[in-house]
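Each structure below is given as structure tokens.
Laboratory data are not the source of any read-out in this text; all were calculated from the coordinates shown. What you are looking at is a predicted structure, and each value in this text was computed from that prediction instead of being measured. Cβ atoms are built from the backbone, for glycine too; each structure is taken alone.
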Structure I
């Protein structure tokens with residue numbers, strides 16, 4: 001680890017997968033911005049948990065409210081991050097939402113489509129653009145020995161059809177290309193860009209369908225026969241930040257217990 005404490009910006013980090021990611025970044029020695037859209041109480045809980053998991057006394061954790069689907073909020077998020085820490089070394093694009101109502105694809109509304117893609121796809125693309133410009137234009141040297149990191153948290157929905165949440169699937173499929181685009185563009189400054197693709201995860205988003213997924217898991221839908229956890233995703237992020245994949249960029253890393261395997 002560098003003498004300067006690395007700083008990671010994690011979007012949507014107040015709970016769920018984002019919280020799991022934040023806790024692991026604390027364990028591997030990073031300071032972190034805990035971004036949240038609306039739940040300040042949960043974000044402050046994540047900050048407190050990160051402090052309890054910190055590996056050195058120089059680490060700091062700050063909650064910053066911003067809706068990444070709104071341009072002005074993204075600009076403020078980056079500005080406040082730089083004011084708080086003076087730098088940014090890694091960006092974890094985790095913030096995401098499903099449609100407010102799951103309806104058949106024949107009933108998908110333009111309003112829902114726009115809302116979901118603004119957060120999941122547009123927000124991740126343009127926040128990455130802002131961070132990339134900061135790195136390139138200011139010729140910043142990373143505090144991470146293995147270079148700057150950008151990670152996109154997508155979903156098995158990137159290539160698995162759900163007819164009652166088409167906009168969500170489209171947004172996650174789009175992130176796969178966004179990941180490749182930024183990997184190609186940022187390789188010249190030594191930045192590593194990767195997509196993590198979680199499977200059936202135990203989060204608020206799946207809580208309402210727990211009975212359905214419990215049955216599918218018992219029937220063998222996932223070879224490892226269990227739910228994924230926020231810790232599973234956090235451990236993968238921690239490995240990337242720690243430089244465990246030095247010769248990999250633009251790749252998809254599946255965190256799905258083998259769901260993606262084609263089986264007869």
Structure II
């Protein structure tokens with residue numbers, strides 16, 4: 001398992017007006033763009049090929065991970081060797097590949113665009129709006145669970161009651177500490193209708209079978225192909241597990257979340273804020 005898919009083609013409407021000109025994935029969290037943290041998590045978890053599902057105007061994401069020899073030379077000439085080395089190492093973190101999602105038709109449609117590159121391998125899907133701080137990395141924990149069971153895995157996170165209507169919520173049978181069998185998923189239920197307080201967040205380890213399921217999935221709300229609908233098929237066939245993780249989840253897809261994440265990460269680096 002070596003490939004991780006990053007759906008980054010979205011319009012970033014929660015970040016307007018700045019996202020009109022700058023991809024939200026490039027907005028800084030303390031001193032690094034948001035996408036850096038999720039790619040770093042994937043690399044630490046054993047993934048070596050990052051597949052960005054992009055759209056027009058998202059070139060800056062790939063540019064960040066590309067070499068800029070001229071900039072490196074300028075930094076070296078100014079005695080800033082440490083930063084020059086850091087920038088040089090970005091391109092060697094992993095292999096970076098991009099595929100276009102020409103029309104924004106939902107998360108499931110975005111994942112489907114990576115089928116030709118992923119092939120018949122199990123793979124990860126990583127949503128950069130969710131930065132997760134945990135040790136070991138969350139993706140590594142999920143990868144290990146997949147390798148033990150051979151079943152697709154989604155990350156589950158306990159949310160407050162008032163937050164339930166903002167998430168997809170899992171109907172689960174908890175088997176052991178952190179491990180759950182998922183029977184169904186309910187998209188943004190009311191508090192009264194929710195089967196649990198376990199929300200699905202932006203980390204998935206998926207069998208390549210998901211592509212054929214997505215191809216059969218009819219468009220749902222807003223005419224979009226939803227990944228949740230395809231996951232429900234796996235759940236009903238007994239092929240979907242949940243990992244209830246312990247750690248910190250930072251939602252960086254909105255301005256307040258981005259600010260909070262910057263403060264949290266700065267503190268963890270020993271910076272007084």
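Among candidates I, II, the computation of P(r) over Cα pairs in 5 Å bins from 0, in percent, for residues 50-177 alone that gave 2, 7, 12, 15, 17, 15, 12, 9, 6, 3, 1, 0 used structure II. Which structure, out of I, II, was mean count of other Cβ atoms within 10 Å over residues 90-97 calculated from, if the result is 25.6? Computed on structure I. Taking 17.0 as the value of mean count of other Cβ atoms within 10 Å over residues 82-89 derived from one of the structures shown (I, II), identify that structure. Considering all the candidates, the number was obtained from I.
For FRET efficiency 1/(1 + (r/R0)^6) of positions 58 and 170 (r between Cβ atoms, R0 = 35 Å, to 0.05), the calculated result is 0.25, so let me know which of I, II that is. Can you show the working numbers first?
Values: I: 0.25; II: 0.70.
Computed on structure I.
Please state which of the structures I, II yields 18.1 when mean count of other Cβ atoms within 10 Å over residues 34-41 is computed from it. Attributed to the structure labelled I.
When helix-only ellipticity at 222 nm (-39500 (n - 2.57) for each DSSP H run of 4 or more, over all residues; to 500) is computed for each of I, II, which one produces -9500? Spell out each step's value before the answer.
Details: I: -13000; II: -9500.
Derived from the structure labelled II.
Tell me which structure, out of I, II, gives 15.4 once mean count of other Cβ atoms within 10 Å over residues 10-17 is calculated. For mean count of other Cβ atoms within 10 Å over residues 10-17, the value 15.4 is produced by structure II.
Consider the structures I, II: one of them gives 3.0 for distance in nm of label points 7 Å out along Cα→Cβ at positions 122 and 186 as calculated from the coordinates. Say which.
Only structure II yields this read-out.
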